Structure 1
Amino acid sequence: MIGGWANLADNLRTIALLNPRLALMMAKGQPMAPRSYQLNINWDDAGTVGSIVTTAFQERFYQPVWIQQFVYNIRAPQANNGSLFKPIIDAYRNETPWINVSLRIEGPDRFQLTEGYIALENIATTRGNDRDLLNNAWVIDQDQNLFVDAILDRNLAEDEIPYVLQMTMTGLELSGCNLRQVGYQEAVCALKEMGLYPQFQAK
């Protein structure tokens, strides 16, 4: 979990501004358990600039999940076979993916996580803990799903197909609650009463 519980407490007021429902659940001590989810994005045929693949998690979300981070790994199992430099080339390919992604959540509530397409390495990492998404307060709620549109920014070599991007999302699952059952203004008022909603002073 990014930053640990102390970091979550320190950022509670920031979270209250971005997602008051989530902040209220945290303030009330809502149980949260770490979870991880994987999806594969495969280029099996086309490998040219502009080739788009769209995918989503296969499982249904029964509990809200607060997104913590994304980790990615790229594989081209047939590329450079027989070459002594294959491990080096594979590592370079993974660190410089040349893939842009657009992330959105769809369901009863829909919203875009990214403003258009952004470089994969700007939102995800190959190692974890380098892209702290804490202050985005993104939550996948019940009966929602995360959709990823991935587009190639370079032409793949013939032996790079199939080309597989594996993304792992880690998050905190909030058990036994439905954020949509709490009104936005209701959450803001409750946080203000608790002294947890930032107060802005007029200049």
Structure 2
Amino acid sequence: MFANIWLGLRDDANTTVIEYLNWDEEADGPYDGPVDERAGRLFRFMSDQDNVQKTYKTPILGGNPWHIWTISISEPQYTGEQIKDEIDWLIAEHGTQVQMVGAWKWTGEQYGTEHVYTTTTEEQTWSVLNPDYQPDPELPDFDDRYVLRVTGDVEVTRITGMTGTPLYPIPYTQLLEFMPLDENGDPATVVTDRNLLFGQAPRSFFV
């Protein structure tokens, strides 16, 4: 079972969770703070929290700074229903400090949806070796004149939409606030993917 979950944490909750995760019982004694084991177990699924969070902005929403947590659960003992139960419990208990942003499968679909694929014919250009020369690109005297550029029609299949209803709809306008500035230094106008695990398909952000 795999689920990638994005959570928004208010700044005070973010500080509290980080303190919990960094708590050293040998040095500091037993943890007696506000994060209980059930909630803490979820947050421990976020890898490289410090560096991953730096790739998102920390916007001010409702008068408070908010942070993104991207939690990937791939433990075989968890079922989809168990993961949903844990997330729903967390939001029910701490809904003023924690907000659900979205949940994705390994294949990129939001939970509750399936991708819609469209195949079109497009003109593309690519390189081929000139059959009159058949050079060896590994040779030090390789000359790119041996390469030909060819243009032709190619069938391309792309994800163009989704069916179904997201289990956790994406708050797109608010999520934009977490996106870094674009290449021109302007606020982002589209949500872009970040921090994919090796082999994980890009997340779909359809709303």
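Quick notes on this structure:
- Among 1, 2, structure where percent of Cα pairs over 22 Å apart as derived comes to 54: 1
- Source structure of the calculated read-out (mean count of other Cβ atoms within 10 Å over residues 17-24, 21.8) within 1, 2: 1.
- Look at relative contact order in percent (Cα under 8 Å, 6 or more apart) for each of 1, 2: the largest one is in 1.
- Distance in nm of label points 7 Å out along Cα→Cβ at positions 153 and 169 derived as 4.1 - corresponding label from 1, 2: 2
Coordinate-derived values only; no laboratory data. Being a predicted model, the structure only gives us computed values, none of them experimental. Cβ atoms are built from the backbone, for glycine too; each structure is taken alone.
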